[in-house]
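> Once you scroll down, you'll see the structures, which are given as structure tokens.
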Structure I
Amino acid sequence: MTRETVGIAMNGVTGRMGYRQHLLRSILAIRDQGGLALPDGRTVWPEPILVGRNAEKIEALATRHGLDKWTTSLDEALADPSVTVYFDAQVTQARVPAITRAIEAGKHIYTEKPTAETLDDAISLARIADAAGIKHGVVQDKLFLPGLLKLKRLVDSSFFGRILSVRGEFGYWVFEGDWQPAQRPSWNYRAEDGGGIILDMFPHWRYVLDHIIAPVRSVYAEARTDIPTRWDEQGREYKATADDAAYALFELEGGIVASLNSSWTTRVNREELVEFQIDGTHGSAVAGLRNCKAQHRAATPKPVWNPDIPATEDFLAQWQEVPDNAVMDNGFKVQWEMFLAHLVADAPYSHDLWAGARGVQLAELGAQSWREGRKVAVPELDRTGK
């Protein structure tokens with residue numbers, strides 16, 4: 001059995017997402033299972049090199065997990081001949097220059113989304129990556145959530161008949177930071193630092209809608225900055241300049257209407273932090289992060305509107321749980337394994353920097369719709385960037 005070692009410069013792993021999902025639950029988990037076994041008998045062994053600005057934090061992280069290599073110099077990491085892949089989980093504003101340097105150094109790219117703050121920059125990254133002949137991937141983790149995998153299974157099996165509409169609810173209350181610490185970094189709420197829920201969430205909604213239901217053709221969005229004052233990690237008061245709630249109508253191919261609400265200023269009254277409901281002529285389904293429930297037309301109850309008496313039916317009990325039917329691994333880890341297989345064995349992989357650019361495109365057009373108060377068409381974005 002041949003072992004193929006892939007050196008990965010991981011930048012931004014002291015952050016919540018970079019550490020928990022990418023280092024701990026993906027790369028280290030792959031190592032814990034003995035590497036990634038390929039169909040041809042080879043094993044891919046990821047060798048992380050931790051990159052960060054804070055030497056104390058990055059060294060402590062490396063020591064905690066028995067890793068030998070770490071650095072505070074991106075240039076040093078990119079000059080290391082053992083590094084094959086550059087991974088970026090930094091704040092969005094730092095992503096374009098870092099990825100550009102990595103491409104120029106001949107490294108393959110795997111990155112968090114959004115890939116850039118503007119569509120022009122996102123397209124530029126994709127173009128220079130193609131021109132350099134390197135392989136590139138963008139995290140599209142929600143496609144690999146158990147609940148959405150089950151939802152896609154229903155779509156692929158024609159369970160819904162003709163799909164009519166999609167409704168999505170995402171969000172939770174993010175504390176302001178004064179009397180309780182906020183659960184998200186303060187830069188998320190400063191537009192000048194690349195924050196905002198449209199830029200954060202619309203790239204997710206793009207790939208979810210495109211891949212599970214149908215391509216997005218137009219967007220109408222409204223957004224708000226509901227909490228104008230917040231407190232940062234040092235307890236300092238600051239002005240929140242980025243949108244923290246967004247409400248959007250997307251028209252999908254085939255006339256399907258998708259209504260998705262995204263908010264960091266809402267309190268949760270549903271089973272999971274994100275839920276999607278698809279309604280079709282033959283059935284409906286509701287999916288969250290892990291669970292999915294369905295109701296076929298033959299099992300659909302016949303409620304009658306009567307506001308004069310208490311509800312007599314337990315509507316939530318009238319849905320059937322969609323079974324797992326398979327062992328479903330962590331979605332971040334699954335996508336890392338897909339990218340590593342693409343890198344080493346040229347396995348098919350479509351979630352590249354152009355897919356990342358399409359997500360940025362929807363965020364940019366959503367923000368334009370909000371500013372102009374109108375529906376905006378979402379044109380095709382091909383590999384020429386047009």
Structure II
Amino acid sequence: MNSTPASPTLAAGASAAPALGAALTLLLATATGLAVASIYYVQPLLGLLSADFGVGSATIGLLPTLTQLGYGAAILLLSPLGDRYDRRRIIVVKAATLVAALASAAVAPGFAALCVASIAIGLTATLAQDLVPAAATLAPEAERGRRVGQVMTGLLLGILLSRVAAGSLAALAGWRAVYGTAAVAVALVMPLLWRGLPRFVPATQAGYGALLASMAGLWTRYPALRRAALAQGLLSVAFSAFWSTLALVLAGPEFGQGSAVAGAFGLAGAAGALAAPLAGGMADRRGPQAVIRAAALLVFVAFAAEAVAPASLWGLVAVAVVFDLGVQAALVSHQSVIYSLDPASRSRLNAVLVSSMFVGMASGAALGSALLAAFGWRAVPALGALAALGALAVARRGG
């Protein structure tokens with residue numbers, strides 16, 4: 001592909017206010033949501049896939065596992081390339097390969113082929129983690145938190161609404177239609193990204209090995225990065241413990257609800273996600289540390305109340321809205337902190353932060369499931385409250 005006059009060159013660490021208007025912000029938010037949604041479509045499809053391919057529940061569970069493993073590996077191994085090469089080219093190449101991966105899943109002739117496609121989807125869905133640093137680079141410093149928050153709203157809505165969309169479409173047209181529609185959606189935004197984004201001059205000429213090794217140097221050099229990674233990782237423990245056990249809890253004797261209600265809880269979480277731009281704006285005006293402390297306290301209060309309150313479906317809805325708001329507000333504010341540390345290393349800084357979240361989510365899912373089995377539902381929000389309290393303690397050390 002050749003560059004066009006519509007795509008000017010932008011230094012990787014520069015901030016260019018005119019380059020990130022409302023239209024481009026909307027495009028980045030949409031593309032980010034579509035990319036990250038790709039790794040969650042499979043979750044509500046597992047029953048259909050199990051029946052279609054004739055495999056048991058333990059085997060079909062490989063699909064979301066392989067997708068998440070591909071995503072986690074690519075965050076560490078591919079996302080840092082945004083500091084070394086033209087980020088626009090990386091974004092478009094990843095979008096094209098994501099289209100191919102989704103299309104391969106849609107026509108997969110067997111379970112093994114779908115497993116391979118799932119890995120590819122996870123690897124290329126990290127397109128989302130290239131778009132967010134791009135937004136941070138394009139935004140003027142005074143508006144960075146708000147603009148990144150707007151793009152993050154797309155990412156968060158993609159996570160929370162993907163299950164609802166996939167389940168509804170699969171019920172109407174089958175699971176292959178989910179992957180096929182997703183491929184078409186990403187294909188439609190791909191040329192818009194190529195024309196709308198400027199070319200980014202690489203921030204470093206370091207080799208690939210040195211680029212990966214430098215992330216350890218960033219961790220050592222910046223205490224603010226370590227605090228952000230630890231605090232957001234703890235909040236991710238709480239986030240994942242709740243969402244990974246919710247369907248089982250709703251189906252249990254206390255609530256007696258089916259999968260449709262569990263899927264609808266994504267809408268409750270989306271209400272919290274919509275607060276991300278507001279949190280970014282507050283971080284711009286009052287400083288991110290104040291927002292982070294308030295957000296962690298909000299998560300603590302929500303889970304502590306659920307741990308002791310009587311069983312109530314509407315109470316669970318309120319918890320989902322409040323704690324999601326807190327987790328997302330903290331994430332946007334933490335991104336505002338780390339993106340200001342070293343403009344030339346934004347992709348690597350983002351990779352460190354998101355990797356800590358990935359570890360937190362994996363830990364939260366494992367701990368939440370174990371606590372639910374051993375002690376019942378109340379232990380899960382108790383874990384969330386404890387994790388949020390830890391995040392608040394870390395945030396208070398940041399001043």
Structure III
Amino acid sequence: MTKRIGIIMNGVTGRMGTNQHLIRSIKAIREEGGVLLSSGERLLPDPILVGRNETKLKALAEAHGIERWSTNLEAALADDYNEIYFDAQTTVRRAASIRQAIEAKKAIYCEKPTATSFEESLELANLVKEAGLKNGVVQDKLFLPGLLKLKRLVDAGFFGKLLSVRMEFGYWVFEGDWQPGQRPSWNYRKEDGGGIIVDMFAHWRYVIDNIFGEVRSVSCLGVTHIDERIDEQGNPYKATADDAAYATFELDNGAVVQANSSWTVRVNRDDLLTIQVDGTEGSAVAGLRDCKTQHRVNTPKATWNPDIENPHRFLDQWDEVPGNQDFDNGFKVQWELFLKHIAEDAPFPWDLFEGAKGTQLSELGLQSWEERRWIEVPEIKA
């Protein structure tokens with residue numbers, strides 16, 4: 001038996017909304033016949049694509065076999081058939097639409113940041129809680145194969161006492177002059193909600209909290225390395241937002257996390273994101289899909305001697321962590337979990353309060369940069 005569930009998908013004409021949420025998640029789930037529930041029933045998503053551009057919406061719906069689309073959010077929210085509101089708009093538009101969905105008594109699922117300020121993110125979380133609505137925030141990197149392997153190592157006690165984590169993220173985003181930039185221009189305008197701290201610290205908060213330990217303080221330096229770029233129409237504009245951030249986080253368990261985030265770095269590592277974790281018993285290095293380890297008993301005795309050729313091939317002295325399972329698209333996996341949460345009250349801990357934590361860390365990172373000092377991270381209670 002198959003049950004259909006109406007989902008308002010607002011803002012999916014953008015790159016992330018189209019590729020990850022519509023094509024690789026909702027469309028893929030539909031092609032599989034829906035999400036299998038514990039009752040044996042299948043829950044089939046029935047999306048209605050909502051946005052401001054009728055031409056884009058119609059073309060997107062036709063390209064992917066979606067029957068419903070609309071430029072009228074109010075009408076979609078008024079339809080009782082639509083039980084879920086999903087938001088993948090730009091950050092500056094998200095909070096107002098979520099408020100409308102709360103008033104319409106819809107379950108809420110949205111991208112992060114959930115709002116442009118921590119105050120509003122926390123307010124939205126409380127409004128949803130008071131309304132008794134099920135809700136969730138996309139925290140896709142928790143479902144990456146490399147990070148799932150890291151989490152497996154942490155849970156197994158592989159590292160012993162956790163000492164430090166080094167995160168390197170980024171790549172070169174072209175300025176738009178001799179090659180088009182591969183990120184939208186609003187990312188580089190502070191007034192439009194841009195900036196790598198606002199973008200990435202929401203990710204780093206849930207990655208660190210869920211895998212390594214709760215963040216308790218932050219020291220951050222943001223930089224705008226490239227101060228002029230070319231937009232999608234070929235016009236130069238002033239880059240007013242940070243395009244790189246260099247941060248240190250202290251965790252409640254005493255571990256130290258260093259996180260470099262940059263859209264102005266050329267990649268000389270195994271992946272766009274690499275995370276090295278060091279502990280008393282062993283170390284690991286993870287990328288988006290792969291993870292390798294070095295246990296204390298296999299650690300070579302390195303010595304500093306620049307007068308001789310290096311006798312070690314350090315990169316060859318690590319062991320691959322096997323997958324031991326098939327890894328599906330992380331966005332799709334979390335969508336399936338959220339749909340099960342709606343249909344049968346399955347656990348889903350990644351709610352709007354978790355989303356607010358990400359916005360909080362972004363704000364405190366910006367404050368640390370402005371004031372050039374360490375900032376404590378207060379606990380948020382749901």
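> Distance in nm of label points 7 Å out along Cα→Cβ at positions 242 and 298 was computed and gave 4.9; which structure, I, II, III, did it come from?
This figure was derived from I.
> Here distance in nm of label points 7 Å out along Cα→Cβ at positions 50 and 162 was calculated and came to 2.1; which of the structures I, II, III was it taken from?
Among I, II, III, the structure yielding 2.1 for distance in nm of label points 7 Å out along Cα→Cβ at positions 50 and 162 is II.
Each reported figure results from applying straightforward, stated rules to the coordinates on display, with no laboratory input. This is a predicted model, so every value here is computed, not measured. Cβ atoms are built from the backbone, for glycine too; each structure is taken alone.
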